[in-house]
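Asks: Structures for review follow.
Please treat every number below as a calculation from the coordinates, not as lab data. None of these values were measured; they are calculated from a predicted model. Cβ atoms are built from the backbone, for glycine too; each structure is taken alone.
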Structure P
């Protein structure tokens, strides 16, 4: 009987430690979100319009505004205005509302940078697909050029303990496959940030590429994403200052 009590006490202690650890990490992440200013740009005489929609990674949590994806786009195309309507915590289903809130009738490019929360909240693949199709349809009402960049494999983030990360990985792979399929079916440009953990720089150097909360990218992490965006999407064709 004493052995049972000892095992139970050890289990409850472990649960308490894990709960405390996650509470601290969530608190830190919330502080980072509260301090984040989304990168936008409204140059005088702008000749192109870019809309960035999505979740906290589109919002730029974890880095200075200029280091985020939207900030790097603004720096690379100074003749374009960058309108960032992303919100931390947003799911793919929120993208439609974000785009509906715009006061513009058309854009030269819409970047949808979402899906992480759908994965982390274990929303069904069928539901995410429905929301994805709605988001793409709404984006195409505003622009002929729609890019989908759903984020990396967040299961490898230091924020998650290994047993949890394996479950997240299982769901992330399924959602990623669906997003890739729908993008090909609808002819949307798909920027693939999802790497095998053995080839992922975020896994090799987590302190470098994640911000202190161990979940969102650091400035250097966003630099990798932006480089991938440039490599996989013809931004110059969409945004060249002719």
Structure Q
């Protein structure tokens, strides 16, 4: 893990990683929800005469829903639709997703990981491309011991979603105007990894889906774990390696 930290410092030019917070993506990270999202995307887009495969759903994971809809329409019909029309189409996708029972379970390893992060004195934030309106209530119900509502970034907080850095830059702002080297990011999707890397945060990829590791690494992930329990089991090792790195604050001023 020492090499990965050094590579991050070399990539960014920062003198140290001094985390005060951990920013989590939501779908596929906090919740094992992506198989349901894939079904909801396929069914909802078929209603509008559009074709989206499960592979498409995973490839666009992390983007704002309205952006995914607009890009799909542009690709299949060569048309640019309004934000309002895209929102209407995305609302159907959300309706189908939330009608699925039971709700998507919390990802194995997440409760243990959050408890360890909390014990280290770090704050926890959520940065999601989702615009699902019920999401904040569930996040607070499931993770209220570690999370406050003003530490959640959704699709409605930014104009440009992942892979742009804006969601994670907003996350840094919401966590108290943190600098990029003061937050770790946990992601599982290519667009999310690209966004976190563009925001210049230390980016931890956890491959909870069907994509090859190389896809996440090619987007610039600093370190990758095969599952969330595997990451949780090595959290203390990673955090201790980060804390043991020599600091050169002059390069961060």
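Asks: Any idea which of P, Q comes out highest on FRET efficiency 1/(1 + (r/R0)^6) of positions 116 and 164 (r between Cβ atoms, R0 = 35 Å, to 0.05)?
Replies: P
Asks: Using relative contact order in percent (Cα under 8 Å, 6 or more apart), single out the structure from P, Q with the greatest value.
Replies: Ranking P, Q on relative contact order in percent (Cα under 8 Å, 6 or more apart), first place is Q.
Asks: Could you tell me which structure in P, Q was used to calculate helix-only ellipticity at 222 nm (-39500 (n - 2.57) for each DSSP H run of 4 or more, over all residues; to 500) as -16000? Spell out each step's value before the answer.
Replies: Values: P: -16000; Q: -14000.
So the calculation was done on P.
Asks: Which structure, out of P, Q, was P(r) over Cα pairs in 5 Å bins from 0, in percent, for residues 36-99 alone derived from, given a value of 4, 22, 28, 22, 15, 7, 1? It would help to have the intermediate numbers written out before the result.
Replies: Values: P: 4, 22, 28, 22, 15, 7, 1; Q: 4, 20, 33, 30, 11, 1, 0.
Only structure P yields this read-out.
Asks: Assign the value 2.5, calculated as distance in nm of label points 7 Å out along Cα→Cβ at positions 108 and 148, to the correct structure from P, Q.
Replies: P
Asks: Tell me which structure, out of P, Q, gives 17.9, 57 once Rg and Dmax of the Cα atoms in Å is calculated.
Replies: Traced to structure Q.
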